[in-house]
1. Ranked by mean count of other Cβ atoms within 10 Å over residues 151-158, which of I, II, III sits at the highest value?
2. Please compute FRET efficiency 1/(1 + (r/R0)^6) of positions 23 and 87 (r between Cβ atoms, R0 = 25 Å, to 0.05) for structures I, II, III and give me the label with the greatest value.
3. Thinking of I, II, III, which structure, once helix-only ellipticity at 222 nm (-39500 (n - 2.57) for each DSSP H run of 4 or more, over all residues; to 500) is computed, gives back -27000?
4. Any idea which of I, II, III comes out highest on mean count of other Cβ atoms within 10 Å over residues 127-134?
5. With distance in nm of label points 7 Å out along Cα→Cβ at positions 47 and 159 computed per structure, which member of I, II, III shows the largest figure?
6. If Rg and Dmax of the Cα atoms in Å is computed to be 22.7, 75, which of I, II, III is the source?
7. Any idea which of I, II, III comes out highest on mean count of other Cβ atoms within 10 Å over residues 79-86?
Structure I
Amino acid sequence: MRTGWRVAEVIGVTPETRTARTLRLRLPGLTGHRAGQHVDVRLTAPDGYTAVRSYSVASALPGDEFDLTVEELADGEVSPYLVHQVAVGDQLEVRGPVGGWFVWDPADPSPVQLIAGGSGVVPLMAMLRAHAAADPASPGAAAPFRLLYSVRAPDAVYYGGELDDLARSPLADVSVVYTRQAPAGSGRPPRRLDAATLVESVLPAADNPAVFVCGATAFVESVADWLVQAGHSPDRIKTERYGGTGTRP
């Protein structure tokens with residue numbers, strides 16, 4: 001795998017929320033990527049100052065294209081530019097995709113439990129998409145997939161239409177917990193994810209699923225602890241964290 005800096009072209013831009021959007025990039029020479037990998041993006045100012053940030057790949061595309069979904073950070077140096085200014089035809093310096101641990105392999109027949117907090121859904125969406133696109137002959141194509149997504153409000157949900165379609169298909173089971181504002185008519189008030197809700201919503205430990213958890217540090221730590229308390233083996237739980245300590249679920 002080549003890990004040096006290369007130039008990718010922005011070939012598509014899709015809004016996800018008011019503060020997030022997906023960039024589709026074309027990177028000549030890329031021959032696909034693994035679901036769960038990430039890419040480093042480097043911006044260089046006219047005075048030579050550089051800033052580098054890592055973003056999870058959201059897609060499961062073959063060939064030389066991939067998607068990055070970026071959430072704007074209020075004090076960010078890179079994310080505001082990527083969310084509000086980058087346009088089709090622009091070029092970005094990138095390194096990757098990289099990462100070989102927090103990835104889903106279509107050769108693995110294990111049931112899969114995905115647990116996301118906020119923008120932590122991005123690499124997990126790549127896994128859902130890879131599963132949906134997997135060769136029917138691959139061992140993982142028939143594996144049960146389940147997503148538990150904790151998010152502030154309906155207008156903060158990434159990939160909403162696609163997740164709705166997946167939830168109506170036999171490909172995945174999708175559960176969303178709204179922590180601040182629930183959808184109108186849902187009949188369920190907003191609430192933080194807790195241990196009881198988690199256990200009710202995820203695949204049972206007896207199924208020995210491969211579990212992938214992504215979100216802010218405090219969210220990931222709480223969820224991992226609850227999973228172990230519910231009987232899941234620690235060596236079956238893979239975690240990825242972003243940002244600072246954040247808040248608990």
Structure II
Amino acid sequence: MDKVLEGVSNYISINITSLFHDRCLEKLDDIQLNVILRRKNPYLFRAKNILESHHLVGLILDAALSSSEETIFGNFIENVACETSRLAYAGHKSSTVGIDLEFTKDEVRYLVTIKSGPNWSNAGQIAKMKSNFMTAQKTLRTSGGYKGQVQCIEGCCYGIDDKPDKGSHFKFCGQRFWSFVSGQETFYQDIIEPLGNVARRKTEAFQEQLAQKRNLLTQEFSERFCKNGIIDWPKLVKYNSGINKD
């Protein structure tokens with residue numbers, strides 16, 4: 001194992017519990033029925049003819065967890081990318097607003113914003129990112145006094161974009177991105193194994209807590225939104241969408 005991969009594997013092993021698994025457990029513990037019921041479309045669930053409380057609660061809970069896990073893991077994998085660049089090219093987290101990573105490779109200074117996947121943005125967010133790139137370049141050349149070549153990168157930790165040249169910047173996704181920050185073509189595959197090592201040890205604890213949360217929420221839902229063992233859809237819709245929520 002080369003030094004960059006070994007270092008990143010160690011970083012993942014040391015930090016994934018506190019920065020991902022423990023935070024997922026904390027998020028699970030914080031989930032409240034009041035909150036997740038108001039975030040989902042009750043008409044959709046009625047149209048799907050969901051009849052059982054545990055089924056409905058399970059779908060809503062899984063959706064809430066999926067969203068929070070993507071956010072938590074997105075933050076973690078961005079840190080992994082920064083650590084990879086640090087080990088490979090002495091990269092460092094940027095102090096410039098909107099820029100996550102800076103490093104120099106082959107006499108080019110790279111300003112990198114890191115996203116989890118390629119479909120993170122709308123038009124307004126893209127415009128803001130481009131504005132951040134322009135400001136960062138200006139700051140680097142004025143306050144920083146840098147005279148060399150500067151390249152801005154939109155980096156995505158997974159996915160594919162076969163047209164990386166966006167004119168104002170380059171967009172590197174998946175293999176292109178990990179190769180860019182590590183200098184190794186297969187790095188995007190190599191880090192899969194260390195990501196899974198700790199997961200095997202954490203799965204049992206998480207599943208136990210998840211079952212407990214699902215049971216508690218199902219019990220609460222049945223007490224509040226069921227009548228004679230049947231889901232009271234008008235009451236549920238009123239709670240979700242009514243002006244006066246009981």
Structure III
Amino acid sequence: MSLFSIEGLQFLMRWGHFLAGITWIGLLYYFNFVQVPFFAETDPAVRSGAIQKLVPRALWWFRWGALFTFLTGLTILLIRGGQGGGAVWSTSWGVAILTGAALGTLMFLNVWLVIWPKQKIVIASTVAVAGGATADPRAGPAGRRALLASRTNTLLSIPMLFFMGAASHWPLFTEQPRSLGGYWLAALVIIALIELNALVGSAGPTKKPLDTHPRVIMSGFILAAIFYLVAKGLL
């Protein structure tokens with residue numbers, strides 16, 4: 001198989017998708033499971049220095065990893081759609097990969113439209129305070145909103161990776177799907193409710209399933225099970 005062919009291009013896109021995805025999701029887990037607990041335990045001076053010097057570097061790789069994961073994944077889907085036509089999306093592979101892609105796309109949008117803009121406010125405020133200026137009053141709520149979006153992405157990553165793997169290794173159905181429209185309606189409603197919690201849910205110090213790491217991880221596996229049961233019930 002030549003790399004200078006449509007199959008070669010698809011392979012290169014998959015390779016790039018894996019590399020970018022590992023970078024993105026690896027940093028997502030670093031932020032949630034390592035950095036956030038560290039910041040909660042360390043003293044203000046160390047936290048301030050890390051926000052000024054470490055966080056911007058990590059966020060650079062984080063957001064561009066998300067973008068290249070999205071672009072390479074989109075290219076793969078376009079190639080497969082061009083090769084197989086519209087019918088490919090009604091196969092077990094198509095339903096599984098599009099479910100994973102829908103979750104991954106929402107995660108990508110959370111990075112660029114919520115997490116990164118809110119983190120810029122936090123970083124700018126920290127730099128200002130270090131220089132003797134007054135803290136930006138938006139920084140606290142912005143940091144909380146970025147945290148909720150990041151925790152939401154961690155939650156979504158568990159079913160997302162399940163369905164990405166299931167596309168080629170765990171068939172959701174073998175015959176004609178019974179209610180493809182019903183599945184997508186249910187899946188989109190579930191996704192919308194989860195994202196609504198990240199975007200407009202209370203940004204104050206209230207307890208919710210996204211406030212602790214064990215709850216996020218447990219909720220992610222529960223969500224994967226819910227999606228799987230919905231798929232088995234409707235497909």
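FYI, it's all coordinate maths here, none of it is from the lab. Predicted model, so just to flag it, every value in this text is computed and none were measured. Cβ atoms are built from the backbone, for glycine too; each structure is taken alone.
1. Max of mean count of other Cβ atoms within 10 Å over residues 151-158: III.
2. Greatest value across I, II, III: structure I.
3. The read-out was computed on structure III.
4. I
5. Sorting by distance in nm of label points 7 Å out along Cα→Cβ at positions 47 and 159 in descending order puts I first.
6. II
7. II
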